[in-house]
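Next up, some structures in structure tokens.
Bear in mind that the values in this text are calculations on the coordinates, not laboratory data. What you are looking at is a predicted structure, and each value in this text was computed from that prediction instead of being measured. Cβ atoms are built from the backbone, for glycine too; each structure is taken alone.
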Structure 1
Amino acid sequence: MQCAVHVEAAVPRVWDMVTDIHLPTRFSPELKRVVWLDGADGPVVGARFEGFNHNDRLGDWQTVSQVTEVAERRAFTWAVLDVNGRYGEATLDPERCLASWRYEIEAEGTGTLLRQTVRLGPGRSGLTVAIEKMPDREEEIIAFRLKDLRAGMETTLDGIRTLAEKDGRGGD
């Protein structure tokens, strides 16, 4: 699933914002806190961070993510890992992640096109567990989670847009 927004701010400004893993906690309805792990202090491939999440229907949970791509001023991607085996076999392999998230940015007119994408799977997740418990409600469960994710992405993108436009109009 992908959401996008035009930001009337320069690419470097938007890039600085989307690679600040703490910034989405200001806007996201689910992501409440983020900390770098293993001594990392910024977005480099292989760096890991822990996210603390809350959803009124799903409760509280923590995730560990690993940065999988940093394409300067173009793309920032991370994989959410099941490091504790919460949903099956524990894995540190981004190829077997619970989900992957990606920001893409590109110049557009006098500003920047900002896209956020989430891909669920291929690894097991809470969604997998819910479907296994209620297979007759699979479509409803997926629709519910996608609706929540889309709303969160739109809120986060709008927050980034508003902040970038307020603080960083125009050129490089």
Structure 2
Amino acid sequence: MPEGGLIEIQITVEAPGWPAPAELESLCDSVVSTAAAYLVRHAGQPFPEAGCELSLLFAGDQAVREINSRWRSQDKSTNVLSFPAMPVEPGQMPGPMLGDVVLAYETVAREARAMDIPFDNHLTHLLVHGFLHLLGYDHLNDEDAASMESLETGILAALDLSDPYENTFPA
């Protein structure tokens, strides 16, 4: 848990294929608590003393496509979408509601197969990626991408997972 409070995670599963709810809860708790603790230690990220809340929606490609089209004007599915509850810059105190992360099962599964990695490893990476977006991190330019990817890599290493960006340029 991050210093100063815990992160309550609300999980909604709206599509088939995802791991069982108890397995998702366990994975998400581990990923989010590890990511938050890593950010506190390595990036000086504060969290509200009273804790905060994160919403995770495990959906399918069609639902993610509709959300992406409506809120980002991109008529396509994607692996993960993040919607911060309030704008925040990296290192700033977030509010009590971090925001929503939405994942698309078919895209996550397809990407994991294409990369020849376990589904849970790719899901873990995308949970970390989405969580960082809620805290103001982005990858719109090379400098920001390198910073975000460095944090992702460190968090994944803390979770005993390898660097997903090894031998690639920043996103």
Winner on mean count of other Cβ atoms within 10 Å over residues 11-18 once structures 1, 2 are ranked, highest first: 1
From 1, 2, which structure was distance in nm of label points 7 Å out along Cα→Cβ at positions 35 and 115 = 3.5 calculated on? 1
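Work out which structure the value 23, 31, 25, 15, 6 belongs to, where P(r) over Cα pairs in 10 Å bins from 0, in percent, for residues 91-138 alone was derived from one of 1, 2.
Values: 1: 23, 31, 25, 15, 6; 2: 25, 44, 23, 8.
Source structure for this number: 1.
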With helix-only ellipticity at 222 nm (-39500 (n - 2.57) for each DSSP H run of 4 or more, over all residues; to 500) derived as -15500, matching label from 1, 2: 2
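If relative contact order in percent (Cα under 8 Å, 6 or more apart) is computed to be 22, which of 1, 2 is the source?
The value was obtained from structure 2.
Once distance in nm of label points 7 Å out along Cα→Cβ at positions 99 and 163 is calculated for all of 1, 2, which comes out largest? Kindly include the intermediate steps, with their values, before the conclusion.
On the way: 1: 1.9; 2: 2.7.
Structure 2 gives the largest value of distance in nm of label points 7 Å out along Cα→Cβ at positions 99 and 163 among 1, 2.
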Any idea which of 1, 2 comes out highest on Rg/Rh (Cα atoms, Kirkwood Rh)? 1
